[in-house]
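Quick heads-up: structures coming right below.
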Structure 1
């Protein structure tokens with residue numbers, strides 16, 4: 001008898017895109033991780049630890065927390081990291097608290113950011129669509 005693993009649905013979506021800050025005019029590449037699940041009570045923040053070592057970007061998901069204002073709100077939890085001066089090819093690692101990791105290839109060009117290389121059963125989906133930044 002063979003044992004089948006239960007198909008697991010992805011838990012997160014990773015958006016990557018160019019962003020220019022309206023106040024400072026600084027340009028950066030934004031990596032935003034959002035939960036697929038929508039929360040109805042509070043706006044939650046995804047706590048992220050991030051590092052850039054050489055050509056490897058690592059985003060570690062540490063957990064969720066309520067926003068400091070604890071205002072009622074509906075929507076996905078999200079966390080973001082911004083990097084300036086990225087150009088060319090990078091390896092992007094997204095790691096969950098239990099150590100499970102998804103690896104992607106990221107290519108940063110002056111006009112766009114592209115990602116590919118999703119694993120067979122990813123816990124995070126990828127998108128190049130910009131999202132509203134709070």
Structure 2
């Protein structure tokens with residue numbers, strides 16, 4: 001076994017269980033990575049207008065929805081927004097309308113998807129720890 005065989009095996013295993021489904025304006029990538037509540041992480045890739053070479057990569061607002069459903073309202077919790085902004089900036093991602101977003105050209109699409117996944121995963125575990133460590137009144 002050499003380095004190439006190890007890398008090839010890692011590539012094959014890394015994407016096993018992922019689904020890429022075409023949508024009207026792009027793709028929905030369902031990963032086998034999961035939020036702390038065990039839901040699969042999905043990444044939306046949308047074409048920008050009629051261009052075939054420009055994309056918007058987003059979490060579709062799922063991270064902020066998860067946080068909100070557990071009592072973290074970014075509109076009111078400026079400290080949490082600051083933490084999330086710090087995480088997203090490290091991955092060249094912006095927050096727009098409570099969605100994580102990143103633009104990408106065709107040649108940057110794969111790294112943009114990976115960065116989005118890394119940011120979602122990092123933020124979700126930081127906030128899950130915060131959510132589970134702070135006593136809150138039940139929302140339901």
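Consider the structures 1, 2: one of them gives 2.0 for distance in nm of label points 7 Å out along Cα→Cβ at positions 38 and 118 as calculated from the coordinates. Say which.
Derived from 1, not from the others.
Quick check on the output: 2.1 is distance in nm of label points 7 Å out along Cα→Cβ at positions 30 and 62, derived from one of 1, 2. Which one produced it?
On the way: 1: 2.1; 2: 1.0.
Label of the source structure: 1.
Could you tell me which structure in 1, 2 was used to calculate semi-axes √(5λ) of the Cα gyration tensor in Å as 25, 22, 12? Intermediate values should be presented prior to the final figure.
Working: 1: 25, 22, 12; 2: 28, 20, 14.
Checking each candidate, the match is 1.
Here helix-only ellipticity at 222 nm (-39500 (n - 2.57) for each DSSP H run of 4 or more, over all residues; to 500) has been calculated and equals 0, so which of 1, 2 was it run on?
On the way: 1: 0; 2: -13500.
It traces back to 1.
Using relative contact order in percent (Cα under 8 Å, 6 or more apart) as the calculated read-out, with 28 as its value, let me know the right label among 1, 2. Don't skip to the end; give the middle numbers.
On the way: 1: 28; 2: 20.
The correct label is 1.
For distance in nm of label points 7 Å out along Cα→Cβ at positions 14 and 86, find whichever of 1, 2 sits highest and give me its label.
Numbers: 1: 0.9; 2: 2.7.
That would be structure 2.
Please state which of the structures 1, 2 yields 11.0 when mean count of other Cβ atoms within 10 Å over residues 22-29 is computed from it.
1
Read-outs: derived from the displayed coordinates by stated rules, not from any lab. Note that this is a predicted model, so its numbers are computed, not measured. Cβ atoms are built from the backbone, for glycine too; each structure is taken alone.
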